[in-house]
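Throughout, read-outs are computed from the coordinates displayed, never taken from laboratory work. As the structure is a prediction and not an experimental result, all values here were calculated from the model. Cβ atoms are built from the backbone, for glycine too; each structure is taken alone.
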Structure I
Amino acid sequence: MGILFVPMLIAGLVMIFKRPQLLEKRLNAKETEDEQSLVVKLSGLMFLGGFIVAGLDYRFGWLPLPVGISIGAAVVFLIAYILYAIVLKENEYLSRTIEVQENQRVIDTGLYGIVRHPMYFATLLLFLAIPLVLGSMISFVIFLAYPFIIAKRINNEEKVLEEGLPGYKEYKQKVKYRLIPFIW
């Protein structure tokens, strides 16, 4: 559990002291887009089901995974958290909700020069690693819903950004991949 929550605590503390305005944006969960409220509900359901099943899987030993898989997943999880931290540093406009902010500009350097949504790439790694860190293959199957949920979010987000963020259409031409380089 420490692998899962200590990096989250550290990231929160860093934002409290170094970027409180970014933390405020990241904590705002009031979606204005109807399509995004469905994404939030599906994500919540996935998390709830995934964590409950992981606990039950551990308790009853339904399908135990080798310790090496949990250790490997912990390494992936920590690498993903490093990517998450880099994205937080690169993009001051990161918001938990889909919106175009006042004076917002397109970020096209660093990880944003590789994929258009590096935060979602980091969360994809994080969320697919979590059930494996917890040693639950059954929970992993539940978390496989996340790529589909996040794809729905990205499609809607890109429509909002194309309509409201100057230069976003050109950025899409420059950076071809949304989430995974050379794939999508």
Structure II
Amino acid sequence: MKHRAYTIFTISFAIYLVTVLFTNVSITGFWTDVVISILLSIGAISQSIGLKTNKFWHTRALKATNILCSFIVFGLLGIFLLNPFSWDTFKLRSFYFQSVNGRLFNAYFKPVGAYAGGYGNFWITENPKYFPLIEWRVYWDRTVDHDFNSDTFEGKSIDNYEVVRECIIDEVIKK
């Protein structure tokens, strides 16, 4: 019974990693995928240390898959932390669960400074109505012309949530 749980964990971890890396589907929240990937990697490494099954090839396959997936997670994390252009992600601003026309959306803004043009990257994701734990990207603009980190424009107070709502209507719902 223990072997089946190890196998299910390993296969689930690999499928999760492939889904997050190669599709527009992720768990709600920008940093959630990073945290869950690190936790799954730690669990996979700790599982691999004492893993023994009845078949030698099965044990080796599970250990190799767990170590490969963990290597990918920590390798990408290391590359991310070494790249100074990715540090702007720590300034990310999120607008969660904007309800527009009965649909749930999240929006994210990552400032990129002067090297990319515009104020930063802006993307909108949609959540399924009855399972809001996952999201998929429905819109992305790498050079948005609005600074979502600023709550004023020309000395006047603006509501960025209303700006996000208008972007959702214009860029997702009307298209």
Structure III
Amino acid sequence: MHGTEKPSAWLQRWAHLIPPGASVLDVACGAGRHMRFLAALGHHVTGIDRNPEALALAKSHGSVTCADIENGPWPFIGQTFGCVIVTHYLWRPLLPTIVDSLAPGGVLIYETFAAGNETVGKPSRPDFLLQTGELLKVTKGLRTVAYEDGFEAAPDRFVQRIVAVRSRPTECVERWPLHPV
């Protein structure tokens, strides 16, 4: 079942930026592979997905919400999280809401398929493929810590990834380490 694989290498690389003990929202969490990883790091994880069978597996790693976020209301209105993670999911109308769900100091870790993927497999519909620089535009008000947009092999796919942080209202310069300490 989708969501039982190892956690994303992108998430594993950047998870050290998530504030200790932070609340984390995993959007389109599937069976909870990222929830499992983040809960093991001591985070309070919430997953959302529309598949109740997948959520039955995910709920052992945190709280879950079953909702169709493409056709229904966003169930977390007014809530913010120390981290929001999204992998292999794109619903453009939801992008501003995802960004708005970050608390001050919160980290967005996002990766999904990009334009060009239609040449190597699925997804191939433009609705499900990010355009060049699209994540940079959506996260314009955040601090970009890392960004990738290109092709990777094994499996062949075009991807776009970003790690972006909502700044805290503070006068000191925040440090976002590129490698865990």
Identify which of structures I, II, III gives the largest calculated value of distance in nm of label points 7 Å out along Cα→Cβ at positions 6 and 118. II
Taking distance in nm of label points 7 Å out along Cα→Cβ at positions 54 and 78 for each of I, II, III, the highest value is that of structure II
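Quick check on the output: 47, 35, 32 is Cα extents along the principal axes in Å, derived from one of I, II, III. Which one produced it? Could you put the intermediate results ahead of the total?
On the way: I: 53, 33, 32; II: 69, 38, 23; III: 47, 35, 32.
The value was obtained from structure III.
So helix-only ellipticity at 222 nm (-39500 (n - 2.57) for each DSSP H run of 4 or more, over all residues; to 500), computed for just one structure, reads -4000; which one of I, II, III is that? The partial results should precede the final answer.
Numbers: I: -22500; II: -14500; III: -4000.
Checking each candidate, the match is III.
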